[in-house]
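Nothing in this text is a laboratory measurement; each read-out follows from the coordinates by a stated rule. Not measured: the values here are computed from a predicted model. Cβ atoms are built from the backbone, for glycine too; each structure is taken alone.
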Structure I
Amino acid sequence: MKKRVVCALLASALIVAAAGCSNNEKKDDNKSTTTTTAAADKGGDSTTAAQGGGDTTDAPADTTAAEEKKVPENEVSGNADAADAVVVWMWNTDVKGIIDGVLKDVDPELYNRIVYVNTGGTDFYQDKLDNIFNDPSNKLYPDIVALEADYILKYTNGSNLLNIADLGITDADYSKEYKYTIDTATNYKGELKALSWQACPGSWTIRASLAEKYLGTSDPAKVQEFFKDWDAVYETAKLVKEKSNGETLLLTGYEDIKRVWMGARQNGWHDADDNLIIDQAMLDYMDYAKKLEDEKLTYSATQWGDDWNAKKTGDYTLALPGCTWYTYWCLVEENFGDYILVDGPQPYSWGGTWLAATKGCADKDAAAKFIKYLTCDADFMAKINAMNSDYVNNTDAIETRKNEVALNNGKAILSDKQGSTLIQYYMDKVGGINGKLITAEDSAITGLFDTQVKEYVAGNKSKDDAIAAFKKNVADTYNYINVG
């Protein structure tokens, strides 16, 4: 989930993503993986963008720059030399915020045992995690790790994590979690090894004042008609450009809609027999993206880049496809109170963060208590929402918080035209999410696909050539995937 840190940093600096092909693990013990450096058509772009959880393939990478980027030192808080230390690993401070903001008061004893390792961004998280797993005597060896949606199955299919059942956490304990979050963390053998404190259904965030000006209404139900399917979205893009004389466009760039299209898929990137699948939705996305760019219906901004961030300010852009965390962490404060939410063409999700205990965990009881607090305890999770507006993964906690107005820096995020709180809007969106589309290789394969979409949209390759290059890059990266 791309969250506070990234959204703030991008106001002033473009985060350069690192190539992610070099840290692929075996899919299981019987299959080998060929790892190659992503470059041009040999490896494409399997990238990671610094974020708070979930999505790791959205920011295009310049491989040379990424290779030259200095690896940050881990930021470690707590006493790693303590005999009862409980070591938690993450790529930013999101979980630490929960530890300091909620756990400290709920369980001071456990709080005082926590050693928090912030690896300094997702760019290097998997590499650092893989290295520490090979160093079990290291005092910073993790008891608990955080995992993002796009690579969670890489680790849950591996041999370094405990099953949730091994921690004494039962079905009843997580019965209030949304089903798709369980499906996402369930590995190929049907084993559940991680739980999430977040749910991340998608939406389209619309500037109410711009909708009133160019669509003739700011009523969310009526605005939804302009986004009800992809034909309607295209016509709306043309309408906004025409009526504003190009001063306002519908989208910052075609990348804004990628996650929406991914939500329309029927299949993940490969089947159970490791045959590559390019879902029809992704092929349609390629053509739709090119049509938008060819007709200059977006600003051609690179998602998470300076240009993208700038076009969210002022009156440049009418629609910002996002999700729960995007809504309360990535929208522009100057426009707070002028946002409404609509569903768009179909349900989708974006990101999320899961917690898992390692097989080398020094204290399974402490790890279980920590994970249960953050992902199963309704009262604890309601406190998370009260602290940071996170849409928590617990229906009981959500029920108790549904009437609370989401605030950011003390300001209401949504327009009074919304007619519902942020939680009330998202409550009925989670059921439409398919949590079984993610594969162990999602981070890299989606990145490889992104590179070829970019080439096609820019007119550098035909669609057939882009698809052929994508297949070759997948084969070069994962020798067990049959690309056809």
Structure II
Amino acid sequence: MIGLGYLSGLLYGIIVLLLALGLYKLGIPKKYTRKIVHILVGFEWIFLYSFMGAGIHFLIVCLAFLALLSVSYFARLMPMISSDEDNAPGTVYYAVAMTGVAIVGCFVPEVMLPFGIGIFCTSIGDGAAGLIGQLVTKPNPKIYKKKTLLGALANLVCSFVSALLMSIVFEMGLGIPQCIAIALLSTSLELVVGKGLDNIAVTWAVTALAYAFMYYPGINNYLVPILLTPFIIIFATSANSLTTSGVIAALAVDLAISVPLGNFGFTLLLSFFAIGVLLDKVAKRAKNQPDVEAKGSKRDHMQVLANALVPSLLALAYLFSGERILVVAFVASFAEALADTASSSLGSFAKGAFDPFRMKKCTKGMSGGMSVIGTASALCGSVVISVIALLFGVIDLPMTLIAAASGFVGSLFDSLLGSLVQVKYTCPKCKKETERRLHCGVRTERSGGLLLIDNDVVNLLSSLISAAISITVCAIAL
């Protein structure tokens, strides 16, 4: 049986390559021949698994496959599987993905069936996306970089069918919802991950998810972050809502929150982010939009951590302690963050601003400035986040009221700190008070506050204050 596996695997690989070479010689562009190979080579798994199962022999074939494709890539021996643009090493990464799982299979044989789903989602799903995306140009809008809508839909359908058929044929026990989840993960990773690395990302991630579905039913509590995180990356980068450092920080926060709190934690994080982006877009329509804030609407890693570091630490603390009061504090800290965002964004529609802590009118948009619209928006933002937590059932009504009130009070502390402690500057040219180091093309002069206390520090402290208030009230009242 082992010998038959080697023979059939070798013959099938040769046939696939000869077919691609023949099509290439007939004038078929290599952007198509390489995708044909990409699709057909996935069926190699059937021969290898049927005759070899898990173990060293499967690994040996994968290593030979890796060596062959590596030599071909560096020596450019097989043009029919190289990229038209840059001879991208995607085919080599394909072999790396197979080899990696084959190594795991030597120690955990149960991974081989999920591995089949990972391979077919990579070969058929990703391959179909490339073919459809290249063959159908109109109407087929690009949705992310060079990836097209119809290509993504082809990937989604083919990945779903592959997962469902694999589950039926090999009696893996996966239902339609789980196959849909696998297809969504495969499609999203193929969209996000570029430079050929999607062959590794899709194979490994889909294999891991399918394995978890089969042996760890608790994975369902983490499906929302698993499936939506790639789409959030797409949205954030496409909408210019986050810088590169902001994306990295957001992913770290995502992990720190999703591991302890699963679907609920990620949903709250996503709600804060999505509503914040929407409010920023709405604020851009305001007349006489303020230009005094230190940073624009595109958030960097400091802004992400200023709003999400405290909730992340609270989530991790809950993971190790299991204290429910920390969940209330987690909600309260995010309630304050959204309250502050809503106040700043919708407050830009106010006619003016007043600083009650210094008892004087101030430039609209300056930290410490308040308005009726801004204050009402802060209260609404705090309530919205708290209600989302209530709907998930992780906190009860009294805890919801405490979280909402703590978030709102925290936003008032944000204004207090912004007024009395946060560093401020004056533009020597227009004499306007601002938070920016440069204004009107000239360097501003510090006019008040502590040099090391900027808006990010104020946001961090306000989030911490909200969490502390909620913990104190819960300890006393509940």
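From which structure (I, II) was helix-only ellipticity at 222 nm (-39500 (n - 2.57) for each DSSP H run of 4 or more, over all residues; to 500) calculated, if the value obtained is -9500?
It traces back to I.
Tell me which of I, II gives 26 when you compute relative contact order in percent (Cα under 8 Å, 6 or more apart). Could you put the intermediate results ahead of the total?
On the way: I: 26; II: 10.
Of the structures listed, the value fits I.
Thinking of I, II, which structure, once FRET efficiency 1/(1 + (r/R0)^6) of positions 213 and 245 (r between Cβ atoms, R0 = 25 Å, to 0.05) is computed, gives back 1.00? Before the final figure, lay out each step's value.
Working: I: 1.00; II: 0.15.
Only structure I yields this read-out.
Here Cα extents along the principal axes in Å was calculated and came to 86, 54, 37; which of the structures I, II was it taken from?
On the way: I: 66, 51, 38; II: 86, 54, 37.
Label of the source structure: II.
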